[in-house]
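Asks: Dropping the structures in below, format is structure tokens.
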Structure I
Amino acid sequence: MGSFLSAAYAAVPEGNQVRTFLENNCYDCHQGKDADGSLDLEALSFDLGKANNLQRWVRIYDRVRDGEMPPADYGELEAKDKSQFLAATHQGLSDFQHNIHTKYGRVRGRRLTRKQIENSLHDLLAIDIPLTHILPDENKTDGFTTVADGQGMSHFQLAAHLDAVDVALDEALRRALSPEDDYARDFDAKGVARTNPKRRCREPEMREGKAVIWSSGLIYYGRLPATTAKQDGWYEFEVTVSGLKLPKTGGVWSTVRSGPCVSNAPLLASVTTFEATEKPKVVKFTTWLPKGHMLEIRPGDGALKRGRFAGGQVGVGEGEPQDLAGIAFDRVTMKQVHLKGNDDQVREFLFGNLKVEPVKDKRQPWQVTSKNPKADAERLVTRFATRAFRRPVTSDEIEPYLAEVYAALDAKESFVDALRLGYRALLCSPRFMYFAEEPGKLDDYEVATRLSYFLTGSTPDDQLMQLASAGKMREPEVLKQQTRRLLDGKQGEQFVNDFAAEWLDLDQIDFTQPDSKLYRQFDPIVESGMLSETQQYLQTMLAENLHVSNLIDSDFTYLNSRLARYYQIDGVEGDALQKVTLKPETHRGGVLTQGAILKVTANGSNTSPVIRGVWVSERLLGVEIPPPPTNVPAVEPDIRGAKTIREQLAKHRSQGECASCHVKIDPAGFALENFDPAGQWRDNYIKMEGRSVKKGPKIDASYDLPSGMHFKDIDGFQKIVTSHPHRLAANMAKHLLTYGTGATVEFVDRAQIDQIARKSAEDGYGFRSIIEQVVVSDLFLSK
């Protein structure tokens, strides 16, 4: 096809009905330099490869199809004219994109994200040290870091990748050539308390045989120097703890954080939260501790009374007279652990069946024995290349890497050092860093790779590689079976967490903090509970294959006692997440009304129906919102004295082209207006008068959908939206495909997205069913 124009003629033999249609129905408003929305249709080229013409034609098609253009007051379109215009435009747009995909593929040069690099190095070497902090931050395109069009590769990124590979190999060799890490400690109360009871400090004090920390705002109060890591590593803790002077609301909710806990290193990493009860309980958790870092464990409920201590230090006996809640430690145990396998596994991955043993040599206390270094190197490097490149390699492909190893051996370098050079070169190869795919249908190894990185974020395991070798990875039933296997148990939980972190912006949960003067009940424990609520809810949707409408509304969620109290829901006890049946008066239900979503769609001080409306439309409802015209100003906090956001937006919509977009944006945004920036229900806005928080105007959450259907509040909005599950399923499929293939869904892909949604309907629009239909689709199985 030479151009969109020729496609239009091919679709409509009588002539170019596209141009005729525009002349007859659109030029009155969209012609010349003063055209509405700066869209001059007379000057708009049919060349879809030029500038942003493709996006403009897609937008024109959508607005005509949806009846938005020409506007209602223009008059009714002739059905035949509209049908011919849409058919010709659809064919032209589809043919143009199809030809490009045939030649280049939907996905261009897609590389591993930094998280995928970390996971892959972990699985290839059986190590577990964090690596993402070495690599640069990722850009997001359509919400995802996996999209090829948003990925770059600079000299800085290459250098950082090399650093990460070196750190990973150094760790693998350290573990392979040294005794097993066996650090373990068991501390009683005295072991974690301050060593000098007369010294005012921030460690626990002894009280009735227990190490005690009182509620306070002092940073690092609750630090436990006894837990200081002697070396970088993952540590498994068991903390036996109880609550003191419990509040009326229940136990003493507390936080566990880690860091150096000194004044020149103020940042602390969150580890977990728990509720200390009158009866001692054992709190178990595993966390990464860099060398020199320790735990800080303290009451963290923002609703608790906080003690005041002079000079920034706490003396023994100073907390109890202030009638403060506290926590008391009986025992703390810590043990270094490995998450990806023991040292024997590391040795097997690096050296196969070669003998590795300690020797009496201070410079190299462990030694690898090889009777034929070059032959052993060839075998090991070839095996490692197959795993790193995610497919078998030929002798010609492996030759450059072996040449480097042989040269090192000829130069009398040790076998280990020479082998390390080969592994390092493989891990810095584009064949490791990038997805090696050719335009057209993916082969079995490419399918195994794409499926594995989609669902596990890492390199294919042995079972996937065996199926690829047998030529079975393109069979629909095999794909579905492997999808179920990879989503089973902990792997499925990790998939949900990784996918939702980007799809729902859960990785931005702590990007802003609600204003503590306005939203005093919010604290880190609530935030942690919100994140866990959404993750557990989605994990249940996956495990039980629940209907996609549960994203919008449901009669259950997962709460602990602290989050339930925050939501003003009674009858929930304990710090473990538990399934809770929701009553209608809670106005909760579905991901839509969960605190994590309400928080990431607000700025901490106020809410915006526009921001929330765009987010909900694009992430959950499947309604694409185009960027605003460049000549239309954004909504300001106050427009000429308007008092409410509804009045502000009413004025904003009166400007030019604003109304056509806001009719889609505003309904979802206003439906959520009863939820404040911290995720709590409100009937009125609030405002500051001096230092006091006062009740503001009553909230009106009613609105009309583009279809004309009216709702009064969030409950009415949910009922309308959940009555159209097909769009919700198609939207879910779109986001899964973008995340899993590394390409955004385009105009030509729409028919297949619709097909995926229709097929998932046969299995009740279940979350897992949609995933399975995605992985067997042509879009997933093609570059």
Structure II
Amino acid sequence: MAGRQPRLSRRGFLAASGAALLGAAVAGSAGNAAPGPEAVRLGDFWLFGRYDDGCTELGFDELDLAPVQLPHCVTPLSWTGWDPASWQDRWVYRRHFTASPGERRTARFDGVMTDAEVHLNGRLVATHHGGYLPFEVELPDVVAGDNVLAVVVDGRWALDVPPNLPRSPGPSVIDFYQPAGIYRPATIAAVPRIRLTDVFARPVDVLSPGRSLHLTCTLDAPVVGQVTASVRQAGRELAHGAAPVRGKTVEFDVTGLDAVRLWDVEDPALCDVVVTVRSGLRVLDQRVVRTGFRDARFTTEGFFLNGRRLKLFGLNRHQWYPFAGGALPDRAQRRDAEILRRELNCTMVRCSHYPQSTAFLDACDELGLLVWEEIPGWGHIGDDAWQRQNLSDVAGMVIRDRNHPSIIVWGTRVNEANGTTAMYGRTGTVARRLDPSRPTSGALASTTAAHYAGADIEILAYNDYTARRGAQFQLRPPRPGVPYLVTETIGTLAGARAYRRTDTPAAREQQAELHAKAHDLAAADDRYCGLLAWCAFDYPSGWQRSLGGLKYAGVSDIFRIPKPAAAFYASQVDPAVRPVIEPGFAWDFTAQPAGPGRPATIWSNCDRLLLFLDNRPAGEARSRRADFPHLRYPPFAADLTVQKGRRPQLRIDGYVGNHLVTSRQFSGDRSTDVLTCIPDDPELKADGTDATRVVVAARDQFGTIRAATPGVVTLELNGPATLIGETSLDFTATGGAAAVWIRPSPGPQATLTLTANHNILGTATATVHAKPGPAAKGNPPEELGGHPVA
């Protein structure tokens, strides 16, 4: 379960939260509705508890409320076995802040699951429906001194908002759980009296000599003045433009952008657009948005990026994590994009089945990871109120994210809710009105023409489970006359019910084979725009073929630790970038006394693989090109039958041409295994809004995870931080590896040490340095309030 903060007195809490609020300047984000430069994070110390009568009132007794930090989940969670009943209730978050009289202030919430009421000083000022999109609230009547913001969070399934279906049996009717809470960042800001509320920077004619940028700027009050825009790339101004404004909106073009570097999956060149509003000589507001110039086209002959064919190669992603639900800070969200692009070599990800964190999308922009984004929903369409919210979700998604160059499709249909209802005509129309530069689509469960009729389907996207369990794997051929993209395949519906490191060697190996076969089939036919397999990470679910509240369909587990199936994705990269050798088997003689036998699969991008047992030549692996004729880098097969009783060391040397480019070793001797404790990041911000993953694993002496390691690892964290995770991890259940997250508390520079202990493998430690971020500047809380803050 997530670690809890020590209880504070009310006086000490007020001092701590006030100090954090006053010092927490945050730079403006690249998103459309991002807070301005005076925005401050509301991450440090809210008071939290179950809803109670009067809990939104100014004088409510807060003694029984607990201090928490955002992002936050309302209930402790394990890594599996989630119980939806534990979050299906009403909850309250209270936040004290100070203000000066006369200021205009707003509060912005990036995501609250599922509905929210916002109260200021006891008065209801706003409500919001749905858990996946941001909302901003004017804070009228702020008083000098102490103010109280109270947010009532409703996490009940009975809410009539997508993807919930209140008249259905319960949360397990859809294929993912949704833990409640203020689970994404929140900010509060002193804002100008007149300000830019939205800037849409749309590249036009990207592949022509006269490329330009079309700007649509929206203010929240009428202005007579001028709007200017400066387009910058790599710190250099490329062009600028201006237009008069008389009212609340203005549109104009910035030309002279022939020198701009195009955004591409291999070169994600971004631009900053600095937009300034002036009335006379006075600057009313300024905003920086980020975009990229790229041309993305889906055709009946495949997908083209900037005029060249690109076979889309990717996975689906759910945003749920162990212990925290969706409530992990931005760094963890960004890390998922890094895994997908840099470790799994994906060129595209589908955000299934809802708009995801802007931090994740920002990272996709920066890494060159293309994105399919879609509205909340799964399998079913609700009543009239539900459909009205669905239209609102389309508008909110497009407005929030249309400046992201990584996004190339708007999913305006509910996942696998086939049909030609009038609602889909409306959702497609809304998306195209707000953003005419991207196609609309929806992931379908049928390719029958009646199901994809309608102008909203500009790409036929199919969740292809043609090859059900037990059948030979295949894909349905593309439908003629329409661009065709496979948006799901494999999952737990092809092959085994679950793919875990604890499952049989055959099941683990089968998952990799199926993923490779799916991409090979898509690569064989140019009419496929590409294939996005199911899925990147295990996720919580009570739906079909889940086990203990978890779906084990990921090529990586819920901790983001790769399984053997990830080896296929890792191998699909140019060896000049990163030579790869990843066995599709475990070099462990516990379950297989004679070794992996023949044929044993090795995933690699090398030309040749030479094998050695105890440093003696053991032959050469043969290419499996005949099995996977269309993969860029097919796997190899090897004879790795070992005489019973032997436990030799395996070495695999990889050659490109005549050059040895990489070598991997694997130990057969379990007595030399070690425990490791490795953080993703050695340095974090000590501002309460940062966190890093620490992977705890049993490994052989050469660093490979030893999945068949029993026993429990105990953890102890020292230093001013919260452990997001449990203090004991059962390696028998997790397959020899698991992870927790470390979240530094606001405060001065500190060293954080996580110590892991296993009864056989001994002890390992991870050290992370927390350095003051913006929220930790100024007087420490104890100087203001006289009460220590942990």
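Asks: Taking 0.25 as the value of FRET efficiency 1/(1 + (r/R0)^6) of positions 124 and 188 (r between Cβ atoms, R0 = 35 Å, to 0.05) derived from one of the structures shown (I, II), identify that structure.
Replies: Computed on structure I.
Asks: Comparing distance in nm of label points 7 Å out along Cα→Cβ at positions 412 and 604 across I, II, which is largest?
Replies: Once distance in nm of label points 7 Å out along Cα→Cβ at positions 412 and 604 is tallied for I, II, the winner is I.
Asks: If you don't mind, there's one more thing I want to ask. If you work out FRET efficiency 1/(1 + (r/R0)^6) of positions 292 and 404 (r between Cβ atoms, R0 = 30 Å, to 0.05) for I, II, which one comes out largest?
Replies: Once FRET efficiency 1/(1 + (r/R0)^6) of positions 292 and 404 (r between Cβ atoms, R0 = 30 Å, to 0.05) is worked out for each structure, II has the highest.
Asks: Next question, about the same structure. Looking at structures I, II, which one was P(r) over Cα pairs in 10 Å bins from 0, in percent calculated from, given that it came out as 2, 11, 18, 21, 20, 14, 8, 3, 1, 0?
Replies: Going through each structure in turn, the value belongs to I.
Asks: Assuming 0.15 is FRET efficiency 1/(1 + (r/R0)^6) of positions 508 and 748 (r between Cβ atoms, R0 = 35 Å, to 0.05) as calculated from a single structure, say which of I, II it is.
Replies: Checking each candidate, the match is II.
Asks: Also: In terms of mean count of other Cβ atoms within 10 Å over residues 524-531, which of structures I, II is highest?
Replies: Comparing I, II, the top value of mean count of other Cβ atoms within 10 Å over residues 524-531 belongs to I.
Asks: Tell me which of I, II gives -4000 when you compute helix-only ellipticity at 222 nm (-39500 (n - 2.57) for each DSSP H run of 4 or more, over all residues; to 500).
Replies: Only one of I, II returns -4000 for helix-only ellipticity at 222 nm (-39500 (n - 2.57) for each DSSP H run of 4 or more, over all residues; to 500), namely II.
Each value in this text was obtained by applying a stated rule to the coordinates, not by laboratory testing. Keep in mind that this is a model prediction, so the values were computed, not measured. Cβ atoms are built from the backbone, for glycine too; each structure is taken alone.
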